[in-house]
Structure P
Amino acid sequence: MHAIDYSLIAAYLVLVLVLGFVKRLRKDSSASQMIVGGRMLTLPALVASLVSTWYGGILGVGEYSYQYGVSNWLVFGLPYYLAAFLFAMFLAKKARQTELLTIPDRLAQVYDNRTAALGSVIIFLMTVPAAYVLMLGVLAEQLFGWPFWVGVLLGSATSIVYVYLGGFNSVVRTDLLQFGLMFTGFAVLLVVLVTNYGGWEFLKEHIPDSHLTWHGGNSGWYIGTWYVIALATLIEPAFYQRCYAAKSANTARTGILISIGCWAVFDFMTTSCGLYARALLPELADPVSSFPALANAVLPVGLLGLFALALLATVMSTVDSYSFLAASTFGNDILRRFGWIRPDQVPRYTRLGLVITSVLAIVWALFFRSVVDIWHAFGSIGTPALLVPVFYAFVGKRRLAASRAFVMIMFAGGISLSWYVSKFFSDSGEYWLGLQPIFPGLAVSLALFVTSHFRASGHKR
C-alpha cells in the first residue's frame, strides 16, 4: 500500500473516533439512554446501522464465495432475507411496543427471571464478536503486514473505545459513516474488475464449473443447515435493539424491509467479487483473505486505500455493535438479573462488560481461525435453545409455561452442544449419526413445545 492509501485509513480512524466521542454519556445516564439511545432512532439511521452491523462477516462471505461460488447467495443471502422478512412482519412492531431494552427483559416479562437469566447467558455467548475480531486480524496481515495478533488487539481496542464512553448513540453515528464506505468500496472494486477483465463470459472460463451451481459442491443437508441457522435472525439481538431504539413501531418495521433490499444489493457485489478472486487468484492459500488479496492485485493507489476502508468499515461496524450488545447483556441481563448489581449500576457494569467481551472475542478468534466455523458453531447451539421461547414470547395468544420455557432452553441448547463436541471425540471427525448439531436441538425444542401445547389444550378442556 502507498502512503496515500495509509493516509485515507488514518483519516477514517480519526473521523470514527470524532463521531464516537462527539457526545459522551453523562455519569447519571440511565440504562435506557445507554442501551437504546433514548428511543430516538430515525429511519435512515436505523437502516444504516442495521445494514452495516449485520454484514460484518465480509471475509467469511469472501471465504465461502471463493470456495463454493454463487451458492454463497443461497447460503448467506436468501435464507437471511426470508428470516429478516419474517422478523419485520411478525416481530418488529411488537418488539417496539413492549418498551423494553433487551430480549431477556421480554423473557422475564413473559416467563420468569430464571428463564431470562439462562437466556441471557446464551445471548451473551452468541454476541461475543469473535468472528469479526478474527477478520480484523486477517485485514491487518493483508493490508499492513502486521502479525495477526497485533491486528486483533488494536482492531478490537479501536472498535470499542468510543462505545465505552458514548453507548448506543456512538455506535449509530459511526455506523452511518461505515454504511457509506462499505457500499462505495465494493462498487469501485466491481467496476474495476468488469472494466479490466470482462463480465460473465470471463468468469465462466476461469472458475470451476461447480462454482456456478446452486450447491457449489456441498450437500443439500449442509446448505439446509444454514437455512435453519438463518432462523437465528428471529432471536437476533441487533434487530431487537434497533427496534427497541426506533422512534416508532412503523419505523422499526419499515427500516428492516428497506435493509433487506440493501443487503441484496451488497450481496450481489460481494459474491461477484468472490468469483473474480477465484478466477484471478486460483492458488490462494487462505480463502479468508480473498477480498484483500484481490484488491492488492487489481486496484491502483488510492482506490486500494478506499477498498481497505470498505473492509475495515464493514467489520468494525459489527465489532462495536456486537461488543456493545454482549456488554449490555452482561450488565443489564446477567449481573442485574442475578441480583449482583442495582439497576442504576447497569451503565457502569456495561462498560466492564465491554472489556470482558473483548478479551473473550480475542481468545476465541485465536482458537477458531475460521469465520464460517465460528458462525456455524454458535449458530448451531444458540438457535435451537432460544428460537421457540423467544418467538412465542412475542407472537401467539397462548404462552409457554415458564418451567417449560426454561427446560426448553436448557435441554435444546445442551443437546446441540453435545452433538457439536461429538465430532472431536470421533475417529472419523463426524457428528453423531451424521446429523448437524442444530437439528437434534431443534427437534427437542419443538417436541417440548408440542407436548406443552397439547397439555395446555387438555387442561383447558
Structure Q
Amino acid sequence: MTPFFARENSALLTDLYELTMAAGYFQNGFQARATFELFVRQLPPGRNYLVAAGLEPALDFLEGVRFAPDEIDYLRRDLLFRHVRGEFFDYLAQFRFTGEVWAVPEGSVVFANEPILRVTAPIIEAQLAETRLLSAVNFQTMVASRAARMVTAATGKPVVEFGARRAHGAEAGIFATRAAWISGCAGTSNVIAARMFGIPAYGTQAHSWIMAYEDEAQAFARFLDVFPEQATLLLDTYNVRAALRKIIAAGRKPAGVRLDSGDIAADSRWVRAQLDRAGWQDVQIFASGDLDEKRISTLVRRGAKIDAFGVGSALVAPTDARNLSMIYKLVELEHAGKTREAVKLSEAKATFPGRKQVFRFADSQGKWKRDLIALDSEIHKDAEVLLVPVMRAGRRVAPAEPLNSARQRCAESLQRLPSRLLSTGLASPYPVQHSKPLRKLLQQVRRRIRQRT
C-alpha cells in the first residue's frame, strides 16, 4: 500500500470540488486568468494581531505540484468523472503551476481582511492550489500568532515548543515547530523538526523515568551518570521539596530542574532559594504543564523564579482559536480580452473586489499607526507596502528565505507594534481602513451585479 504522504506535492492534496471545477472549466473551454487573495475575515477573540507564516512551504508546493500517472488513473475510475473527456486527463498529466504570487513575507504582523497572499494564474491552476495554500498558511499563521504572544508574556525568558505529542498528526507537529521558531521560541522538543530546520532541540526527562526506579534518588543519580553536564531533573513526580533535598544532599549539580504541576510560582521561589543556598546559582528552573500566555504572564507577575518555559498543547492545538477560518477568494478575472472584478456579496461574508495592496503607515518614532487596504494600482509614497512578488511564471523570484530571516522580521515587527497590542488581553483595535478608490470600485461592482440579477 502506498504511504499516505508518499508525495507531498501531489495535486490530489485538494478538495474534490477544485477538481470538478477544473474539469468544468477545461471541458467548457473557459480560458481565463484569475486572481485569488488569501486572508482572514476577523481576528480570533482576544487576539490583537496575527503573524504571517507558512509561505515557504506553500511556494514549495506550487513549484513542485504534479499529478502522478496513478493519481490520474484514480480520477479516471471515479464515476463522478465518467462524462469528462479524455483530453482533460491528458492536461492533468502535463499540469504545472505557471502563475505569479505576491505575498506578505513570513514573520510580518498582519490584521483582519489584509491579503496575506495573492495568486494570479490560469483559473484551473489558481483553483487547484486553494486547499493546500490554505492549509499551509492558516495553520502556521495560527501557531506563529499564539507563539508570539507567549514569547512576549515570558518577558525575555526562553519559551520552548513542546507540542509534537499534542499535534493533530506528525506533519502538524513539524510545521508547528517551524512557526513557533519564527515567532521567537527558543527551540523544540521535536527532534526531526529540529534537524529539518536547524533549530535547537530541548529535552528533560519524563515522570516514567523516575517511576521506573524504586528510589527517586537513584533515578536522579542514574540520569546524571549518563548526562553529567546537561541533565534537567524532574521534581514533581512525588514531592517537589523532598526531591530537591535529595538532589542537593547527593552533591551532584544538575544543569537544571523542572516543575510540571502544582503551585509553580510558590514552588519555584522555594526551589530557587534552596539552590542558591547550596551555591548552585547557575542551575536553571524550567516550568511546563499546560502553560499558555496568560499562565506565563501570571507566573511572571507573581514573581516566579522561572528561567524557561515549555509549552505544548496551547501552541499546536490552541484552545482560544482552533482555526483562523482563513479564506481564498476570487477578486479579478481576465477573460476574452476583458478584465472583470469579482466580489462576494452574501450577508456577513462580503468581500472587496480587485487586486489589492496593503500600505502601512508609521509615526515619527517608527511605530506603526494604521494600515490601508487599497487597489494595487494606488500609490502612497509615505507608507510601506506589505505584499511583495515572490513567484513569477511558476518559479520563485529568489531562493527560499532562511528561516532566521523570518524570525528576525517577526521580532522587529513586534517592536514596531503599538504597545497596547502586545497585551495578552484584548486591546483597542489597530486601525485598518479601505481606500476610497477601493470602496468606490466595490460600489460599482455591486451596481453591475444587481443590474444583472
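FYI, it's all coordinate maths here, none of it is from the lab. What you are looking at is a predicted structure, and each value in this text was computed from that prediction instead of being measured. Cβ atoms are built from the backbone, for glycine too; each structure is taken alone.
Just checking, which of P, Q has the largest value of percent of Cα pairs over 24 Å apart, for residues 174-421 alone?
The maximum falls on structure Q.
State the single structure among P, Q that was used to calculate relative contact order in percent (Cα under 8 Å, 6 or more apart), giving 22.
Computing relative contact order in percent (Cα under 8 Å, 6 or more apart) on every structure in P, Q gives 22 only for Q.
Out of P, Q, which has the highest value for Kirkwood radius over Cα pairs in Å?
The structure with the largest value is Q.
A value of 2.2 was computed for distance in nm of label points 7 Å out along Cα→Cβ at positions 286 and 310; which of P, Q is the source structure? Mind dumping the intermediate values first?
On the way: P: 2.2; Q: 0.5.
Derived from the structure labelled P.
State the single structure among P, Q that was used to calculate distance in nm of label points 7 Å out along Cα→Cβ at positions 222 and 278, giving 2.0.
Q
Looking at structures P, Q, which one was helix-only ellipticity at 222 nm (-39500 (n - 2.57) for each DSSP H run of 4 or more, over all residues; to 500) calculated from, given that it came out as -24500?
Attributed to the structure labelled P.
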